[in-house]
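Listed below are the structures to be examined.
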Structure I
Amino acid sequence: MAATEELVADDDRNFTFRLKRPFALLFDALAKPSTPVPFMMPERIASQDANTPIRENIGSGPFRFVANERVPGSRLVYERFAQYVPREGGTAAWTSGPKRAFFDRVEWQGVPAASPAAAALGNNEVDWWEQPTADLLPLLRRNRNLVVENYDPTGLLGLMRFNALHPPFNNPAIRRALLGAVEQSDYMSAVIGTDPSNWRDGVGFFPPGTPMATATGTEVLKGPRDYDKVKRDLAAAGYKGEKVVLIAASDFPSLNALAQVGRDMLVKAGMNVDYVSTDWGSV
């Protein structure tokens, strides 16, 4: 929105961006399929107070959300929407092309613990497990009735996000000093195992293969980690033992693994860490 001079609703079906300057990523931002998603809300919903939860479930695709069967944190149910008509022609690819429904009903089961999820898959109680944990992959592969594959080669980008509004991480020098402690391969192997074909390290803020990818500045992430130097750099930057609160999502295996490696790194760097393990919704 920083590049936007004015955003106007022309009528019920059209709106206009007037930009302060050329912004080539506008269409990419509007087409973003993952959070934060630019949902186009009806005026009656968009005009509500931003702190008021949305009570109305509206969609425009081949499935409809069955609100009365929702079990928070456990189950979401979708049924085929009989009135939906997919576009003619084209090939379904990501968010483009015709949206054809091949199932009458889809249930998303939330199973936070990995072992029960693996057991449910092996017992044919569920049909698909989105993110199996690395330690259970060999077990799943030994089951001739299951197929284990990488359905999304774009992968995920892990981030350690500092709260730059409050001490000690409102000090850029402290954030820079910690870069010398980061071993990206430790984080990756904790999430998906030691097979390097499943992950990349030496990665900067923009992932490899993307238009804005660059290796500039990633030199600090390479080479042996020297925690004694990191401690000296933190002290020189002004760190005086302030408490650092690290919040971990205990019911989200990949994020939980990242948080545990992060805690170990911060402690080795000499920081005063308060590790708070809670559920993903609270995070």
Structure II
Amino acid sequence: MKVWAMRGTLHLLTAGDAAACLSLMAAARTWEKGAWQRTFATVDQVGALADAVREILPGRVLGREELAAEILRVTRDESLGELLGSGWGTVLKPLAWQGLICHGPGDGNRVTFTSPGTWFGDWAGLPAPEEAAARIVPAYLGAYGPATMETFDQWLIRGASKRASLRGWFADLARSGVITEVSVDGRRAYARTADLDDIAAATSMPTVRLLPAFDQYVLGPGTGDEHLIAPHRRALISRTGGWISPVVVARGRVAGTWERDGEALTVGLFAEAGPVPETALAAEAHRLVKTAELIVVTV
């Protein structure tokens, strides 16, 4: 299912993962916060949109204009038409987080929408947040742990979860033995209990990789993770407009950025990252572009 999920961005998720992620995002109720209402839509307007979509979408696939027209027909509220015209995706995101709307099948350049229940015949709705956390927190830690609660929350919803809820999810999983509290450079973090031995035995790898823009290796811990990206280099990775640059990863850390222009592949290595074997860089470049002309500069 293609849906606005983590951090309000589009993701392609299985039904189970989508339902669990959306449940945790809905629990934050970010659309009820004053700043969100002042910028985008009031709680009453979001509620009216939700009621309309519940009535309109089941069993149907509609394009943007069709959906907007149907919402106006059902609500007879011109203010909702103005919202849909100026901030289309943003005002529909709270509906996605409540499990009411998702993207439909592709139709050329035409974007379509439907309900999760239409897309998945066995869609059971959103689980309770506690049940959802029992699925998503261990999955996240299995990919990116050890990690702090705060890092998980930044990945999920840019740090907007209710603090008591977040602490409760992690505490419940720790009590059940699914996750374990650990210390990383003196800071409290968590890992899956089943992974502890592998983490303790892990060693630094000399692997060099050229990762694409928006790669999950970067998005998982986030560009604010100082173990991954030097703080003074963050602006080169996290760019304006939400762009996440293609990166060079060496020994597990971001060691530079890269870009392609035709057959030329230019790598900008960070001076403080230490030596990166050019043979390994060349192998990676040729893995991506068989006839690549590799240009390496230090920045």
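The numbers here are math on the coordinates, done by the rules we state, and not lab data. Just so it is clear, the structure is predicted and the values come from calculations on it, not from any experiment. Cβ atoms are built from the backbone, for glycine too; each structure is taken alone.
Distance in nm of label points 7 Å out along Cα→Cβ at positions 41 and 265 was computed and gave 3.5; which structure, I, II, did it come from?
Working through the options, I get structure I.
Hey, relative contact order in percent (Cα under 8 Å, 6 or more apart) derived from one of I, II reads 14; which structure?
Clearly, the read-out refers to II.
Given a computed value of -0.39, -1.14, -1.40 for log10 I(q)/I(0) by the Debye sum over Cα atoms at q = 0.07, 0.12, 0.14 Å⁻¹, which structure among I, II does it belong to?
Here the read-out was taken from I.
Output the label of whichever structure in I, II has the greatest value of distance in nm of label points 7 Å out along Cα→Cβ at positions 233 and 273.
I
Quick check: -6500 is what I get for helix-only ellipticity at 222 nm (-39500 (n - 2.57) for each DSSP H run of 4 or more, over all residues; to 500), calculated from one of I, II. Which structure matches?
I
If mean projected area of the Cα convex hull in nm², for residues 137-224 alone comes out at 6.6 when worked out from the coordinates, which of I, II was used?
The correct label is II.
For which of I, II does Cα extents along the principal axes in Å, for residues 33-144 alone, calculated from the coordinates, equal 51, 41, 26?
I
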